[in-house]
Structures are given as structure tokens and as C-alpha cells.
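Structures for review follow.
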Structure I
Amino acid sequence: MDYFYAMLLFAVSSSVTPGPNNLLVMASGVNFGIRRSLPLLSGICFGFTLMLLLVSIGFYQLFVLFPSLQWLLKAFGCVYLLYLSWLIARSGTVTAADDTADPLGFMKGLLFQWVNVKAWIVAVGAIAAFTSGGDGISQQLLLALVFLLVSFPCVGVWLLFGTVLQHWLASEQRRHYFNGTMAALLALSIIPVLMELAGYLFPALAA
């Protein structure tokens with residue numbers, strides 16, 4: 001039982017702390033409200049659970065066998081995250097009552113997990129701490145289930161926070177500044193990855 005509580009605490013603390021997923025959800029809540037942001041929230045929660053399960057049952061071995069694949073994924077992730085940042089910044093011109101704008105949907109949230117640096121760190125850390133090879137797939141399934149159940153309320157708090165901010169960000173200028181800030185923070189989150197990529201592509205710089 002202590003093992004389960006430790007797993008639960010890890011899932012809560014890693015899911016509710018700031019990160020790209022929570023920034024995306026909060027920005028969506030500000031611009032589109034709860035109902036229209038639910039597909040993004042669901043995509044993030046199910047996407048991370050799927051990634052966690054696949055990695056825990058051996059998908060990560062692909063990166064061990066083909067190291068260049070990991071760097072390719074990181075490079076693609078940087079480009080994709082900058083694209084999402086641009087979408088958030090552009091939504092600064094969207095008013096709360098504008099139903100013609102499209103929020104980020106389920107598939108964007110799901111696919112984003114594979115290029116989300118924090119998601120990889122959390123997944124690898126959780127697998128290393130709470131799974132072993134001796135109990136078959138039961139540990140992996142339990143870990144994935146715990147994160148699925150925990151992620152909805154933990155990430156959902158950020159969505160709720162975003163919708164609360166809707167009233168304070170009623171003016172288009174305030175909303176524009178907010179979205180610009182969220183986009184900048186999201187873009188800045190790739191700096192550690194860019195430094196890794198630079199060290200990989202130009203080893204002399206890292207020496």
C-alpha cells in the first residue's frame with residue numbers, strides 16, 4: 001500500500017506542477033472556455049497515458065537501438081512546440097465570444113506528448129521508480145491507470161484557472177499580452193533541448 005501511495009504522490013506532483021501541457025490548457029481555457037478546451041485536455045491525459053504505457057513495455061528500446069531517432073524526435077518536438085506557441089500567440093486576437101476560432105484539439109494534445117520534454121522526463125522517472133521486470137505488465141498497467149485518473153483533475157485545475165482569468169482578460173489587449181506571454185514561456189521551454197541538440201550536432205562546443 002505504501003508503494004501505491006508513493007506512486008500516487010508522484011503522479012499528482014508531476015501532473016499539477018507547471019509545464020508545457022498545463023500552459024497549453026490554461027491558454028486554451030482563457031481563449032475558449034472549459035467546454036471547447038475539453039478535447040485538448042482529454043488528448044493530453046490520454047496521450048500521456050498511452051506514451052507511458054508504450055514506453056514502459058519496451059518502446060524506449062527503439063531509442064537505445066537507434067540513438068539518432070531520439071535526436072530526430074527532439075528536433076521535431078522543438079519545431080512542433082514552436083508551432084503551438086505561434087498558435088497561442090495568434091489567438092490573442094480571438095474574443096471569448098468568437099465561436100469561429102478553433103482551439104487545439106484532441107489529436108494535437110495526444111501527439112504533443114511524444115515531443116514534450118517534461119512528459120518524457122516524468123515517464124522515464126516513473127517507470128524507473130515504480131516498475132520492474134518481475135511482475136509482468138501489471139505494474140505498467142497500474143502506473144498508467146494512476147496517471148490517467150490523476151491527470152484529469154491535476155491538469156484540469158489549470159483549465160479552470162484559465163477560465164477564471166477570462167473575466168480579468170476581457171479586453172482584447174490584455175488577452176493579447178497574456179497569450180504572448182504564454183507563447184513565449186512555451187517557446188522558452190525548448191532551450192534545454194536546443195542545448196542538447198547543439199551538443200550532439202557540434203560536439204566541440206560541448207567540450
Structure II
Amino acid sequence: MPTHFYRPAEGHRLAHDPLNAIIAPRPIGWIGTLSPAGVRNLAPYSFFNAFSYTPPLIGFSSTSRKHSARNAELSGEFTWNLVTRALAEQMNATSTTGEVDEFEAAGLDAAASVEIAAPRVAASPVSFECRVSQIVPLRGADGRESAGVLTIGEVVAVHIDEALLQDGLYQTALAHPVLRGGGPTAYFEVLADGRFDMRRPR
């Protein structure tokens with residue numbers, strides 16, 4: 001079959017870089033932090049994921065040490081908040097790069113954390129409180145550093161709306177989580193009718 005081949009260093013020759021459309025959908029890291037001056041920050045990151053059960057590690061990658069990454073590095077903590085379909089528009093509103101309190105700008109109430117000072121999104125049905133475990137500067141295969149940085153944190157506290165738990169199992173689709181998809185504007189919602197089950201071979 002015909003294929004579109006390119007070397008990233010030479011450009012993709014498409015209307016939009018397909019890398020983050022191909023690796024999709026991607027969970028959204030809705031990251032809450034506090035600046036050294038005590039200003040609340042909330043921002044979504046589509047380069048986000050979980051990395052380990054023990055210890056429980058999650059991380060988000062930023063194109064530079066701006067806002068969330070800087071605050072997390074300086075304070076040593078951050079929260080992750082689940083983006084649901086009902087919160088999608090407010091999540092999008094927190095994408096601003098200005099020096100503002102995104103909670104206030106997006107009309108979101110903040111909830112106090114238990115183990116850390118960084119704020120949580122009160123309306124989010126699931127949130128994690130995290131302490132920074134590693135700050136990883138990103139670099140290419142040639143060793144050249146980029147401006148990007150991966151912030152990894154250990155989850156030290158978890159908040160789950162009990163309505164999402166059935167017989168001790170977290171029900172993903174009940175939360176209607178929103179995931180980042182391809183292109184500059186695409187998002188996807190997880191729905192129950194998209195589910196199928198497979199058991200791992202023993």
C-alpha cells in the first residue's frame with residue numbers, strides 16, 4: 001500500500017504534525033500548582049501518562065520550564081485532575097499562557113489537598129496529589145538538549161468520586177473522560193459502547 005514517508009528533521013510536509021495524532025488518544029494532564037508567590041496555576045498537558053504502579057508515578061512533559069513545570073520544580077508538588085466531558089470547555093479555557101489564576105479565569109472552584117499545598121479542581125471527580133520525584137530535561141538522540149522538560153511525580157493521595165466505583169472497581173466510562181486526539185482541535189470522549197474486554201494469557 002502507498003505510504004507517506006518522511007524524516008522528522010526534514011519536515012512532515014502535511015498540514016499538521018501527525019505525531020501526536022497517531023499516538024492517540026492521549027490522556028490529559030490537567031495540572032494544578034502554586035507559584036512561589038502563592039498564585040494558583042492550572043494547565044492541560046496532552047503529553048502526560050502513568051509510568052509505574054510501585055511507586056505510583058505519573059508525569060507531564062512541557063515544551064519549556066513555564067508555569068506548571070516551573071512551579072512544580074520550585075514547590076516540589078502538583079495535582080492531576082481528571083478532565084470530563086462536562087469540564088472540557090473549562091479545561092480548554094485554562095490553556096492560556098498569561099500570568100493569571102486559571103481557576104478564577106475559567107470559573108473553577110479549587111479544592112484543598114490533604115498532603116500537599118497545590119490546589120485541586122473541585123468539580124473533577126478524580127484527582128491525585130503528587131510530590132515531584134524527578135525533573136528530566138529532554139534531549140535528542142544526538143544528546144542535544146531541547147527546551148522541554150518531563151516532570152515526574154509520586155502520587156501520595158488519591159480522591160475518587162464514589163459514584164465511579166462499582167464492586168471495588170473503578171468504572172472508566174462512568175466519568176466520561178476526555179482525551180486528546182489528532183490535529184489542533186480534536187478531542188474524544190470515552191463512552192461505554194466503545195469498551196471490549198480481553199484477558200491476558202497466563
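We did not get these values from a lab; they are worked out from the coordinates using the rules stated. All figures in this text were calculated on a predicted structure; none of them were measured in a lab. Cβ atoms are built from the backbone, for glycine too; each structure is taken alone.
Largest in mean count of other Cβ atoms within 10 Å over residues 121-128 among the labelled structures I, II is structure II. -2500 is what came out when helix-only ellipticity at 222 nm (-39500 (n - 2.57) for each DSSP H run of 4 or more, over all residues; to 500) was calculated for one structure; which of I, II is it? Going through each structure in turn, the value belongs to II. Could you figure out which one of I, II the value 2.0 for distance in nm of label points 7 Å out along Cα→Cβ at positions 17 and 137 was computed from? Attributed to the structure labelled II. When semi-axes √(5λ) of the Cα gyration tensor in Å, for residues 89-128 alone is computed across structures I, II, the figure 32, 10, 7 traces back to I. When distance in nm of label points 7 Å out along Cα→Cβ at positions 113 and 145 is computed across structures I, II, the figure 2.5 traces back to II. Here relative contact order in percent (Cα under 8 Å, 6 or more apart) was derived from just one of the structures I, II, and that gives 23; the source is II.
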